[in-house]
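Pasting the structures here.
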Structure I
Amino acid sequence: MYLGRVIGTVVSTSKNQDLVGMKLLIVEKLTERLEREGSTEIAVDSVGAGTGEIVIVSQGSSARYVFKNPTAPIDKAIVGIVDTVEVG
């Protein structure tokens with residue numbers, strides 16, 4: 001998992017059947033100090049996140065299980081909206 005910031009949305013009218021009805025968001029990776037790490041990815045939203053919010057992103061096969069569909073073509077899923085981050 002990693003921290004990210006939602007910077008936009010993706011609209012796709014033609015997509016895999018398992019993705020129909022799912023919200024796709026563009027997320028930029030962040031460090032633990034909430035500094036931009038440089039890369040962006042598309043993640044499927046499971047928590048109702050919006051542009052500008054800091055989120056927790058799950059990746060790999062565990063991201064598919066968030067939606068209870070282990071065969072869906074999902075590699076990144078937003079699983080939480082962050083309230084605060086404390087780094088010692």
Structure II
Amino acid sequence: MFVGLIFMFWAFQVSLSSPQGFETVKTLLQENFLAKFVLWGLLSALAYHCVAGIKHLIMDLDIGVTLEGGHKMAQAVVVISAILILLAGIWVW
């Protein structure tokens with residue numbers, strides 16, 4: 001996630017600097033496989049992080065704090081994250 005954020009901060013800086021910079025980043029993300037892969041990896045990490053964070057917030061409400069509930073919640077995190085990661089891949093490519 002750290003490497004992806006470095007790329008995203010660079011892309012934000014360049015795209016906001018001028019209209020030509022925006023076109024440069026747009027072209028890079030449309031044509032470069034590595035840039036798309038880094039973007040997809042960052043979106044995947046953020047999706048998993050958000051879903052796992054929501055799971056922890058739910059568990060802070062004393063929902064699913066048993067061993068069985070924790071196991072089911074962890075499985076739900078993996079399934080929901082996998083769906084979001086696939087959707088992010090479809091969106092990026």
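Which one of I, II has Kirkwood radius over Cα pairs in Å, as calculated from the coordinates, equal to 15.0? Structure II accounts for this read-out.
From which structure (I, II) was helix-only ellipticity at 222 nm (-39500 (n - 2.57) for each DSSP H run of 4 or more, over all residues; to 500) calculated, if the value obtained is -31000? Of the options listed, only II reproduces it.
One of I, II was used to compute FRET efficiency 1/(1 + (r/R0)^6) of positions 44 and 68 (r between Cβ atoms, R0 = 25 Å, to 0.05), and the answer was 0.35. Which one was it? Considering all the candidates, the number was obtained from II.
Quick note: the coordinates plus some simple rules give every number you see, no bench work behind them. Given the structure is predicted, the values throughout are model-derived calculations rather than measurements. Cβ atoms are built from the backbone, for glycine too; each structure is taken alone.
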